[in-house]
Structure P
Amino acid sequence: MHFFTYKKNKFYAEAVSIEKIAKEVGTPCYIYSHKTLTRHYAAFDEAFETVPHLICYSVKANSNISVLNTFIKAGSGVDIVSGGELFRSLKAGANPKKIVYSGVGKREDEIEYALKAGILMFNVESPEELRAINKIAGRLKKKAGFAIRVNPNVDPKTHPYVSTGLKKNKFGIETEQAIKEYVYAKNNLKNLTPIGVDCHIGSQLTQLSPFIDALKKTKEIITTLGSEGIEVKYLDMGGGLGITYKDENAPHPSKYGKAVIDATKRLGVTLIFEPGRVMVGNAGILVTKVLYTKQGTEKNFIIVDAAMNDLARPSLYGSYHAIKAVGKNSGKHVPADFKQGEITADVVGPICESGDFFAKDRELLYFKSGDLMAIMSAGAYGFSMSSNYNSRPRAAEVMVKGNKFSVIRERESYKDLIKGEDLAKS
């Protein structure tokens, strides 16, 4: 559920008119609903209220420090995949003991930063990484808690680019090898403490069965480790629960919670979850302004001021995002040769790529130049994946809370585009 609704033919974020925000802040801009963020966190947290658990919001989905702080204030920890995400999380007020560090390519300086910060644990993804953490921890005279990310070879039935739990994926260590690494670490890597098992199989999952299949295999690993004298305190189930972009029937966190709780009875572990998309996806929209419309012999085009550098998902994954008129009266501008109220068109941006689009052959209200449109479900992997391609300044970000809004990231300027650059010395 989200709090973007129509009131008297105008689109609102909570109690603030999106038209008002766009007028004051400009376009394109990202708008987030604080009430939606907190509601989504509460729904996930309440799904596991009967068992020991820790929610670690996945920073990569949306790393704005105001978004992070919203979750942290609600009680969340964070799941990070870089030193930069650790820096952001600490600036946002995260408790280091609620931070887990995932990712296949942690640099030495990043590992050192995390050890000095005192994070809860590293989710280790390769044998070499395990040894690197041990070496760095020894140099710093610290003990590092770790879990091995086990690759269970479970098909998550999602887009291949966001599948992470198959043998062909780059993530984690296969089951038999993972057990050997735990035993090796216990006996030989004295600066490490095995405290958890991690299993994350992919993103935008809309079925429970892949989670349960992975969990069965993970439980077997925990039992085997117990027989080797290795006590597992944490079972990190990762994230991946999907959301509705179009007509997906993603399970509610309460159903996911019941299935996981039933499957982990008597394990005696604290459950860790790393939700990202399910927390922020439908809590954010991208607002853009129509620049031009163009009628071709085979296609109609609506050209807007946002582009693939602002929201890469449609270009990268062919992803669907619903599109809404900020003012419902756009249809009254329909030319005589168009079907009354609707056209079929591509919504495209200004970038010099045919892959720069937000919708293909979509039935829409007719938009005229100057109209505003809202690209829905853009809170996850929207701004966090944005770039300066074509030397386009990145969009502003706005947080709405009740009847007020704040700019939580200023729009970049042209000067920002060349920050740090200089002419080569002759």
Structure Q
Amino acid sequence: MNPLLRRLHAYPFERLGRLLSGVPGPAHLAPIRMSIGEPQHEPPACVLSTLRDNLHRLGTYPTTAGLPQLRSACARWLERRYGLPAGSVEEGTMVLPVNGTREALFAFVQAAVDARPASGPASADPLVLMPNPFYQIYEGAALLAGAQPHFLATTAANGYVPDLDAVPESLWRRCQVLFLCSPGNPTGRVLPLAFLRRAIALADRHGFIVAADECYTELYLDEDRPPPGLLEACLAAGHDRFERCVAFHSLSKRSSVPGLRSGFVCGDPQILSRFLLYRTYHGSAMPVPTQLASIAAWEDEEHAAANRRLYQEKFERVLPILRSCLEVEKPDGAFYLWPDVRGDDERFVRDLYASQAVTALPGSYLARTGPDGNPGAGRVRISLVPPLEQCVEAAGRIRDFVRRNPT
């Protein structure tokens, strides 16, 4: 077996299962699960009907590159969403369908990292830089590609924005991929356009790839300020071929269809051509009915706006309740809350479940310990994915728990 598998950490939900194993929840309360970021809103009718109407096409092998119609739908959506010039995203070379961002993020690193043995001091082991806390796929992908993860702390002190200027030149020279996530998981922080342009400038200087995880980009709380995107920053920097930049998009959050496993990668055509070659051998082509349902989703904005309004209402209802007992900020986007529980986050999650049957995720499970400690410690991630009234009910239970168990 691949010896690099021994470097993988236990996944956060495996650790959560061990933490809560044998802990009985209160019998008089129905469990409310807010630990996993699994959208539970009703999927759009256009997606479901298109999927049903095309099940007969399961008898056809799909191509890895995907249907031209799907790539065109994704390219036009990018241009509409980010105000890019018409035709600036070439569907034939700059867009590639993938089976959700999780699969694509992992596979991309395997294709992008050059982990050949170092030939001397100037060819040190490769690094993959990522925010900390982070989506655990970034780390696992780096480790199995033979690279070393390097973590950039995102804390309240730096506004949950990685400090790129604090990274030494020696590390930038070893960097092969820089992961960014906006809106962030778990912080919900949107990275400003100026920050994205700074990342691009560093990539130009040192030759690494900027990989932007933008799967939450359609979930934002201010309708007048949608999050900027990496491709938008590229054009602002004069990179009309999106050099050294790729962005990952998904329908899981935008359209509440996590089980559809549908997304796309976009950006530098030279990078995507090599990634397409990798995927041809990887066996990850998207089924034709899924592709057709995805076209319907990317071409419809009404359901995405309605989905966003549901999350906005949840934040409006839940935040006043939790602010009465916890230090918690309103995020820029995504559907997470990241409160400071002023103590042991594992104990908080375990005791909350035992007392109130509400499941959250310890923040320390989403981060790695660095020189200044674990930036997720003392916080928990609360996913506002259940129906509205369940979210409000859970917030009330959390308030009751905190008031009965002051730190």
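With FRET efficiency 1/(1 + (r/R0)^6) of positions 133 and 397 (r between Cβ atoms, R0 = 35 Å, to 0.05) computed per structure, which member of P, Q shows the largest figure?
Q
With relative contact order in percent (Cα under 8 Å, 6 or more apart) derived from the coordinates and found to be 25, which of P, Q does the value describe?
Q
To which of P, Q does the computed value -12000 (helix-only ellipticity at 222 nm (-39500 (n - 2.57) for each DSSP H run of 4 or more, over all residues; to 500)) belong?
Clearly, the read-out refers to Q.
Quick check on the output: 58, 58, 46 is Cα extents along the principal axes in Å, derived from one of P, Q. Which one produced it?
Working through the options, I get structure Q.
Thinking only about mean count of other Cβ atoms within 10 Å over residues 213-220, which of P, Q has the largest value?
Q
Just checking, which of P, Q has the largest value of distance in nm of label points 7 Å out along Cα→Cβ at positions 141 and 325?
P
Of the structures labelled P, Q, one was used to calculate FRET efficiency 1/(1 + (r/R0)^6) of positions 53 and 245 (r between Cβ atoms, R0 = 30 Å, to 0.05), giving 0.25. Name it.
Derived from Q, not from the others.
Throughout, read-outs are computed from the coordinates displayed, never taken from laboratory work. Here the structure is a predicted model, which is why all the values come from computation and not from measurement. Cβ atoms are built from the backbone, for glycine too; each structure is taken alone.
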